[in-house]
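Take a look at these structures.
Where a number appears in this text, it was derived from the coordinates with a stated rule and is not lab data. None of the values given here were measured: they were computed from a predicted structure. Cβ atoms are built from the backbone, for glycine too; each structure is taken alone.
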Structure I
Amino acid sequence: MPGTLKFENLTLGNESRTGHVVYTKALYRNGTGAKRVVYKENKYNDPFFSHLEVAFGGLAKRFLRPGLTCGQWLVSDHENVTGLLSEHMIYPVAKHSAPDATFYKLVREGKNQIRISHFVSPKPEECEEFEEFEEPEELEKSEKCSPEGSASDLASTPEKDIPIYFLNQFAPGFFASLLAACEQGKILFDFDSLASVLTTSYTLEEDDLHKGNFGFYLINDGGKPKVVFFKIDHDLMLSDSIMSHGYARVANWRHGTNAFAVTRRDLLHFPRLYDSRNYYWPTCKRTLANPIDYLKTYTNPLEIDAFIRLGTIPEFQKAKWLHFYKHTLIPPSIIAQSLSHAYDGNNASDRAQMALITNMVVARQAKLRAVLFSLPEFREFVETLSETDKQRILDDILVETEGGKQETRISRINKTILNHQQLCQSEDGFQEGDTPLHTAIRLGDYRYHETWDAFKQFAGKANKSGEKPLDVAVKMAQGFEGENGNDPRNNSFLIIKHLLNQGVSQTKSYRSLDKETKDKITNYRFRTIHMRKAVQAKDYEAIVTVLRDVGEDKRFSLKMKKELSLACMETFLARNTMKPAQLREVLLQLKTSLNGDRRTRSAPAPELQYIRQLRSELWIVRQIRGLLGGTSTKIAFNDLLDKKIAALSPPCYGCFSFFMRTQSPAMPEKSPVSDSLRAS
C-alpha cells in the first residue's frame, strides 16, 4: 500500500452527499496543527475507487499549471483504505502566491449587485471598496450563492482567510458577467490558468467539469483584481480510456469508440467542442441534467457564448497551445510517478494499475500530438516558441518530480522540442495539408492499431504536395536497413507493412521502389529485447518478468503487446533447455497466473493483466464486459500452453471420451506486425 494518512487524525464534521458520502468541513491534525480538508468515503464501499480518484488527481496535478488543484492522499485505519483526503484549495493557492500577496472577496449587495472588496489576509474586516458589476437577472437567493466562511476552530493563518469561489455559487450567466467586466477593464483575467483547466480537462477526458468543480479566486495584480481559475474533483477522468469499462454514466452508454476523439476542429476552436462528447462542458448546453444540479450545469446562452468567445482571445489562444504542447511533452516516467500517492510500485497489483493508466495516457498523448501538428496554427506556435516559454514548460513538467534523472529528462525534452521545431521549419518536415496520419508518421509516433483506429479516414488523403501517408513512410524507408529500428513507432518498414495490410492502396512512390527494397520490407523481422530475454528465461519468475515488461513497454500499442507476449511465449517454448518435468511445472504455473484458480480462489497474476484487457468499441458492451476478461489472446495463450503441457505429460492409455475436439481454439488474427514480432 502506498503511504496513507491516518483516519484517527480526522475530525469529520457534518456529512454531505454528492453521489457518495463526503465531509467538506473536515480537519486533519498532525504534528504541526490542524488543516482544512475534504474527506470522501470509499465509493460503493470499495477502496478501488479511492485509489483511482487519487491516481487521477495526481495526473491532473501534473498536467495542470502548478497551484491549480489540491493534493490528494489515501486514508486508512491501519488495516484498510477507508477513503481519500483532499487538502483544501486555500493551501495550494497560498503556496503558489507571493508571500505578500493580497486577495479580494465578493460582497453581495442587493439582488443583482456584487461588490469586489480589497481583502488583506488575515484581517478580512479591513476592506477597501473596489468595483461593482451586475449579476444576471435570474439570480436566486440560496445557501449555495453564499460563499462559506473559514472553520472557526483553526488557528488564524494567512491561508485560512483566502476567499475562494466556485461557479455554482452564483447564478447562471455569472461567467459571462466576469468576462464582460474583464473586457471593460474593471478586472483582469488569468487566461493562462483558465486555459490550463480547460486543456487538462480535455486531454485527460474529463466528464465532470461542472460548475461545482470549477473554481476561482481574485488576487491583487498591480492594484486590480485578477481572476485565477482552478479545478477540483477528478474522479471521472479518462472517461473513454478507463471509466467507460464498467464505470460510465448511464447517459453515456450509447457512446462509441469516437466519443472522446481528438479532432482538428475541436482543437482549433477550443474550448468550443464539436466532436468530443464530454458530459459537462462549458460550451455544451446540458438540458437533461438532474434538476438538483441546476446551478452546476451550463444552461445560460450568454455564459456558453462567453466560453466560446475565449477561443478568439489572443491571450487564451497562446495559453491553449502552450498547455496542449506541454501535455504532449510529459514523459511516461513522470506520468507513472504522478500515480505514486495511489499505488505502490513495489506491489505487483499496484504496478499493473500504474502501467494500465500510464499506457492509456501515453496513447492519448500520441493522438493529441498527431492532431496538433496537423494544424498550421499550432506549428507556427512551436516554431516561434520563446526561450521563456520553453523554460516555463520544463519547469511545469519537472516541478516536484523525484529521482536523480532531471538532467537526462531536461536534455530529452529539449531535444524533442528542437526536433519538432526542425520539422516545422524544414522543407522535408511538415507539409501544408498534412493530416494527423501524415504527422504521426513524420513524428516517429505511429502506434499501429491505435493510430490507425483514430485516423484511418485520412489514409487515402494527400497533402498539398500530393503525398499520402504511405508516401511519407516510403520516403522514410530510403536508406533504412532496419538494424537501428529499435522503436516500432518510427520503424518505416514495419509502418509500410501495417498500412498495406490495412488495405491502403499502393502509391506511385511505393510501386517505384526496387525489388530488393520491397523484399526487405516484406521479409523484415522486428527484433526486440523482450524476445532475447525470452530465450534466456530459465524459470517461471524469469518468463513472467519478460511478459510483465512487455505490458509495461510504452512503445507498443495494446494489441502489439498481446501479439508480442505470444511471440515471447512461443520463443520461450522453442528455445528453453529445461527438463520436461520442470518445464511442465512452469507452464502449469503460467496457466494459473493467466486464469486464476477457482479451487484455491487465487486471482490471475497482475503481471499478465494486459493480456486479459478488453478492447470493445461500444460503451454499452464495455459496461457489460468490464475492462478485463476473456480475450482472443488469452484463448490463444491457453491453447499454446495446453498443447505443450499435453506433449510433456506422461501418456494416459486409459483415457476415453465420447467427444472429440475437431479444431483448436482460434488464434488471434495475424498481421504483418504480429508475423514480424514472431521471428527473432
Structure II
Amino acid sequence: MIGKVPWGTHFCQFYQTKKDLLDILIPYFKSGLKNNEYCMWVTSKPLNVEEAVKRMKTTMPDFESYLNKGQIEIIPYTKWYLKDGSFDDKRVLEGWVNKLNQALRKGYDGLRLTGNTLWLEQKGWKKFTEYEEEVNGVIRNYKMIAVCTYSLDRCGASEIVDVVNNHQFAMIKKSGHWTLFQNSVRKKMEEALQLSQTRFKSNIELTRQIPWTTNANGKVTEDLPVWRKFTGQTYEEIKGSDWSKALHPDDFDRTLKIWKDSVKNRSNYETEYRIRRHNGVYRNFLVRGTPLFNEGGKIREWVGTCIDVTERKTAEEALRESEYRLKRAQEISHLGSWELDLLNNKLTWSDEVYRIFGLKPQQFDATYEAFLEAVHPEDRTTVDTAYSGSLRKKSDGYEIEHRIVRKSDNQTRYVYEKCEHIRDGSGKIIKSIGMVHDITERKEEEKRIEHLLGIAHHELKTPLTSLKGFSQLLKKRLAKEGDEKKLFFVSKIESQTDRLVELIDQLLNVTRIKAGKMEFMDDYFDLNKLVNEVIENLKPTTSHKIIKQGRKPKIIFADPKYISRIITNMITNAIKYSLGRNKIIVKVAGEIESVTVSVQDFGRGIKKGKQWVIFEPYSRIETRKEEKVPGLGLGLYIAREIASHYKGKIWVNSKTGQGSTFYFQMPC
C-alpha cells in the first residue's frame, strides 16, 4: 500500500479497529527489517507490546531472529512519550535522533518508527500538535521514516485537519479500502523540492562535481552514486572510510589528516587531492565540505562536493612553466618587462627589471615618480619628456636609450626602453606596457669598435693615402721623362692601391654596419641624375656598352654617397660576371611612392638555390677558373644593409644561361 518511500518521510494513519492498525504496521515493519533498518514501535491501546510481538511472529516466521539481535524495539508509550510521567517534546525529539545515531553506529541504514497517540488526552492535544510540527522539521533531515497512528474515534474534524497539515500524507480506510490523502501544500513543496533537486543534479553533472555526505563522525553510511560512477567502486567498497582507497597514495595521509582534524574541530573542510577514475587515470579535485548541525548544536552530518579541477591544474602548471621560462629568458637576455596602470599610478616590474635597476621590491615604491628617481640625473628630463610627450600627443608609444644609476652598486648602466600604450573603448590611454633591456655591454662594445675603427682608419688608410700621393707624383715625373715602361709599373701600383683602399673601405663599412655606426648625410637629390653620373664614371673602365633607360627626374631623400655605392656595385658586378658579353642595361622606373633601379646583364646567370646567398657577407658567385673575379664578397651585403636603412630592398631575378637582373627599390 505504501510502497517505497524515501528517508525523511513523515506520514499518518487513521484507524478505527485494531485490524486497521495492523494492516499497515505489520508490512511497514516487515519491510524495514528486511532492508537493514532499525525499527522502533511505541505501542498504546488498542495494542500492547505482547500482542504486537505475537502478531509480528505470526506474520513473519523469522521475526524472532530480528528480535534477538536487537534490530527491533517494541515498547509501551509510558517508556517513551511519558518516560518521566509527563510529555516532553524536546526529550522525545532528541530521543529519536539518539536512536538513529545508535542504529547507524551498529551498521543499520536508518531508523523506521511508529507511535500511537491513543494515550493523548484532549488537554495535551495542542502541545502534541506542535511536537508533530517539529518532528517534520527534524525527520526530513535524517535517515528516518515515521508513521503516526491516530484513532478516528478520538479525532474530530478540526483534529483531523491538524494531523494532516503536519504530515506529508494520510491514510484512511473508506468502504473497506485504504485511501491515501496527500497534503496539497506539502505536495507543492515536495514538487518544488524535486525540481530544485533535479536542477541541482543537472548543475552537478554540468560542472563535473561529485556530491558526498557522511555521518557526524565522518563515515560514509549512505550510497554515493556519483562517486561510485566515477571511481567504479561498489557501495560496500566506499562505506565507512574505505572511499579513501580511491585517493592517490601520495595524497592519502595528508588528506585523511585534514579530514580528521575538520571532524574533530567541527570546522569546514577544504583540500585538493587526486581521485582514481574507473579507468585507472587520476584526476585532480578541489574538495570542500561543511558540517550540518541539529537543533541541539550537535553535528548531524557532513555534506560537500568534489570539483574536478584537472584542466585548471594543468593550465596552472603550464602557466607556471611558461612564467619560469620567461623569467629565465629575461635573466639570460637582461631584458625585463613592466606595466604602468595610469588610473591607479601603479607600476609593476618583472624580476629582471629589479635586477637591472639593482633594487628589491621592498625598496621600491612602484610608481612612475620612483622610477624617474632611478634614472641618471642628466637623462631624467629627456626620459620624462619622451614618456609624457607620448601621452600628450596620444601616440602609440615611444622608445629611448638612456642611463640609470644602479642602486645596488651606484654604477651607471645603459638601458633601451620600448613602450606601447593601451586604450579603453573611448580611445583614452589607460595603461602603458613596455620592456627594459640592459645594453651596457653593447654600448661598451660600440665604444671599443669606434676606437678600433679610428685606429684602422688612421693606421691603414693614412699610409695608403701617402702611397697613392707619392705614386701620382712619380707618375707625373715619369710622364715628363717619357719612360713608358716605368710609367706602366707605377700605374699598376696606383690601381692596386685604389683596390686596396676600396677593400679597406668595405671591411670598415661592414664593421660600422654591425656596430650600427654608419653615418648618413641625407639630402634631396635626383636619383636619375645620380645614375647617369655613375654610368659616365664607369664607361672609361669597361668595354661593355652600358645602355640607360628612363629619363624622368626621380627625387629621393637619402645620402647620395651611399646610393651611388649601391648603383656602382650593381653595375660593376654585371660587368664582372658577364665576360664575353658586350652590353649592360640600366633602367630607372618610378611609381607614386617608390623608385626602382634595375641592372640587367647577359652572363651565365645564378642558380636558383644560390640567389639568396649572394647577399650574405663574404659570399661569392661561382665562376669558371678562367673567369675568376677578384673581391671579398661584401658589396651586395653592404648594398642590402644600406637599402634596408632606407626601408628599401634589393633582390635578383636570374636564370642559368640567361643572365641576371638586380633590382634596388626604395621609397620616394
With relative contact order in percent (Cα under 8 Å, 6 or more apart) coming out at 7, pick the structure among I, II it was computed from. II
If distance in nm of label points 7 Å out along Cα→Cβ at positions 170 and 314 is calculated from each of I, II, which structure is the one that comes out at 2.6? I
Determine which structure produced the value 3.2 for distance in nm of label points 7 Å out along Cα→Cβ at positions 498 and 522, calculated from the coordinates; the candidates are I, II. II
Computing distance in nm of label points 7 Å out along Cα→Cβ at positions 226 and 362 for each of I, II, which one ends up highest? II
Taking mean projected area of the Cα convex hull in nm² for each of I, II, the highest value is that of structure II
